[in-house]
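Structures given as structure tokens follow.
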Structure 1
Amino acid sequence: MRSDLAAVIMAGGKGTRIASVHADIPKPMILVCGKPILEHQIECLRKQGIRNIFLSIGHLGHIIRDYFGDGSGLSPVTQEPFGVTIRYISEREPLGTAGALYYLKPHIQGDFLLINGDLIFDVDFERFFRQHQESGADATIFVHPNDHPFDSGIIITDEDLYVTKWLHKEDDRLWYQNRVNAGLHFLSAEVLDRFETPVKKDLDRDILMPLIALESLHAYASPEYVKDIGTPQRLAEVEHDMAQGKIAAKNLKKKQRAVFLDRDGTINRYVGFLRNIEEFELIEGIAEAIKKINQSGYLAIVVTNQPVIARGEVSWAQLHEIHNKMETLLGESGAFVDDILICPHHPNKGFAGERPEYKIACNCRKPKPGLLLEAAEQYNIDLSASWMVGDADTDIEAGLAAGCKVALISEVLDEKREDIATYSNLLGFASEQFDKI
């Protein structure tokens, strides 16, 4: 990371939803496994070379200042140096989620990292920053799937990940991709020009959303661990995940494990070539199965042949809407997939309305392993520690060719091979493999 990169942590919130059990301290000072949220954040930043930190404080801010000082002292918990330089922005009156950024103008000359102070995360910031720079956008927001998209801000993007729409939880929505604003942002210094006086501003509505019309708001999609401590339940979940080592393991600098999932006949009921969104129906128990995979720390990645694109029977927009329905239905049950990789090709010609550009012999159509290899490169996946799960021989052959363990999902098992684990359904597979994790 650039040694001069600054991180700004917005630590002035009251935390109204969790105040019933932590009303006497600022929300960012709530203890997670014995250390304040802010200390976990600062440790993660320091380990990646980000040592220039601004803390925006307000409500009970003296508690934060007394604990961290200027960053040169020792942690009261670990008795080890914080190892950073800390400067403070103090709100004399509440300025919303962004108004205090006005006071940064004399201090920030380049891009900077902006972090919500109630988050626990372990993210490869170098990777995140590189994509922000390559995008040329004024701001890049970290987006990811989560287990409660129905009450989260949904980010809609184009194919190049420029944000086209931002749906708040009160907005009308039918089918949507589970891509949620996580509360981590890279901003250019030019964004600070929008602050002429220190007045109350909302980061999302007043600063970030206006960039959509300017085509200058980008999204960085990642499956890494980011969770806000908004409720006592989420605090308990984070403490469990931290104790199990799952948070640090999700950083993409580390090798990941994945469960690759076929779609038709594995996630949704098989109806042949699925052309009509009304025919899409989740298999009973599938959401519970995928939720078990999510909780295990494995990535859940869909890899699906969709020759209906090449045959001209379904448009890309229609296919994406089908997948949005899948993600919405899974999200309603607290489950999610980390990505969906699609092979649109079909080698045989002669279909009315076919699209010639997709009528090719490719390397991504299962039983070839191209989709799995693509995912492995994108997410740093150890294929030998991963699974390919599907209902057809082509799924099994693709998994074996990629070096994965494989599981055949089938209602009727005609025979068993020694190199294939067989299960009657995906829930059975997930229960067998992940209940013990």
Structure 2
Amino acid sequence: MRIKLSVLTFVAVLLATTGATAQEIVAASNTARFVLDTAFLLAGALAALMVVFAFGLRDVGLARPQHTFSVCLRMMGMVCVSTIAFWISGYNLMYMIEAGGLLGEFQTWRPNDEDPLSLGYPSGVHWVFQMALASIGAAIVSSAISERVKLWSFLIFTAAFAGLIYPIVAGWVWGGGYLDYVWNFYDFAGAGVVHITGGAAALMAASVVGPRSGRHLQAGGRHIPSEALPLTAFGSGLIWLSLLVVMAAKVDTVATIEGAISIAKIVTTALLAASSAVLAALFLTQVVYKRVGLVSASCAAVGGLVAISADPLHPSLWQATMIGAVSGVIVTVAPPFLNRFKIDDAGLVVPTHLFCGGWGIVVVAWANPDASFVGQIVGAATIGAFAATLSMLFWIALKYTLGARLRSEALPENDPANAGAR
């Protein structure tokens, strides 16, 4: 009996001590907080660049063998051009903007670390993170027009996208510009800034450049088979994991208890959204087409993440699951709709990024009391219209000057696609 009492007393003292220790957690010093936030934001920037390269891997899996070289070359050139363009004009267009304004300043970016604690991390790390997000938007466009666009024409458009189109939109939302100041527009991790902008630009690019040869010779569009779908699945998985890190890196600071809790909430809701999107796509393709679709499921996972990236903090777990499920339905039913208009979206990025991004932006007001449906709808429409209009003008100019399409993209005689639809 004495032994039991001693054990119980020891356990009670241990629990009381542990509780007291937990309550006495000391806040991180300014130096520790600066270092931790820098490391985490840098990880987010590298993850965003990984999204770009994962897009390349995904597109290689979807492309026919004779076009895989151009896909890889376009991906590498795109990152380099985005870096230079964002340095020359992009960053200052985004952040040197008046409150409620429409346009920042056309100036080359220079590091400014005279008061590093005011920002919380080195200015260079923040620049790299935003540049990487601009590269994701360019990668979305690249995926839509895969297999039929000239390298230099696309790189010129990439410079315009990373140095002009994306920074202006991002300034309206994240730089304190028009949409944030006037409409209280909410976009936590880029569903509108990155994905609607990239998706709208991709839609215009696919419309102006036109479909791949033989794509619409039959009613409803002919299937162009790919031979490396495992690469597509693996690339989509890398996008999935990388976007989780990118979303988490948008938290203001990781060196506090509140910041750590926010990161856990973001990852949890994002995983639920992606998982429910995949299951919805699998179920729908099984019911409608009597077979499950690997490409649809891969795109659905990304579409669920795109939608929840608008606001992964406020939705409850069941709301996040519903947001993802609707995204899976969107990705599955939208491609036939685009085929009716003979829009050849090679990477299915228009439904995955434009449509799911729009859905995610609008539904923010469902769970976030600080957002309104009117403000979110106006913001999504403004971003989409601006990105689509400017992108269309650039692609029309490229089409009638340098030319946008490859000179020859005819299928070789032994290509299985010449045998007809599968």
> 1, 2: which one has mean count of other Cβ atoms within 10 Å over residues 71-78, as calculated, at 18.9?
Replying inline: 2
> Among the shown structures 1, 2, from which was the value 0.30 of FRET efficiency 1/(1 + (r/R0)^6) of positions 311 and 343 (r between Cβ atoms, R0 = 25 Å, to 0.05) calculated?
Replying inline: 2
>> By the measure volume of the Cα convex hull per residue in Å³, tell me the structure among 1, 2 with the highest figure.
In response: 2
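Match the computed value -7000 of helix-only ellipticity at 222 nm (-39500 (n - 2.57) for each DSSP H run of 4 or more, over all residues; to 500) to one of the structures 1, 2, and report its label.
Values: 1: -7000; 2: -21500.
Source structure for this number: 1.
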>> Quick check on the output: 14 is relative contact order in percent (Cα under 8 Å, 6 or more apart), derived from one of 1, 2. Which one produced it?
In response: 1
>> Looking just at distance in nm of label points 7 Å out along Cα→Cβ at positions 263 and 279, which of the labels 1, 2 belongs to the structure with the highest value?
In response: 2
>> Given 25.1 as the derived value for mean count of other Cβ atoms within 10 Å over residues 55-62, which of the supplied structures 1, 2 does it correspond to?
In response: 2
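Figure out for me which of the structures 1, 2 the number 1.00 belongs to, where FRET efficiency 1/(1 + (r/R0)^6) of positions 335 and 351 (r between Cβ atoms, R0 = 30 Å, to 0.05) was derived from the coordinates.
On the way: 1: 0.30; 2: 1.00.
Structure 2 accounts for this read-out.
Read-outs: derived from the displayed coordinates by stated rules, not from any lab. Keep in mind it's a predicted model, so treat the numbers as computed, not measured. Cβ atoms are built from the backbone, for glycine too; each structure is taken alone.
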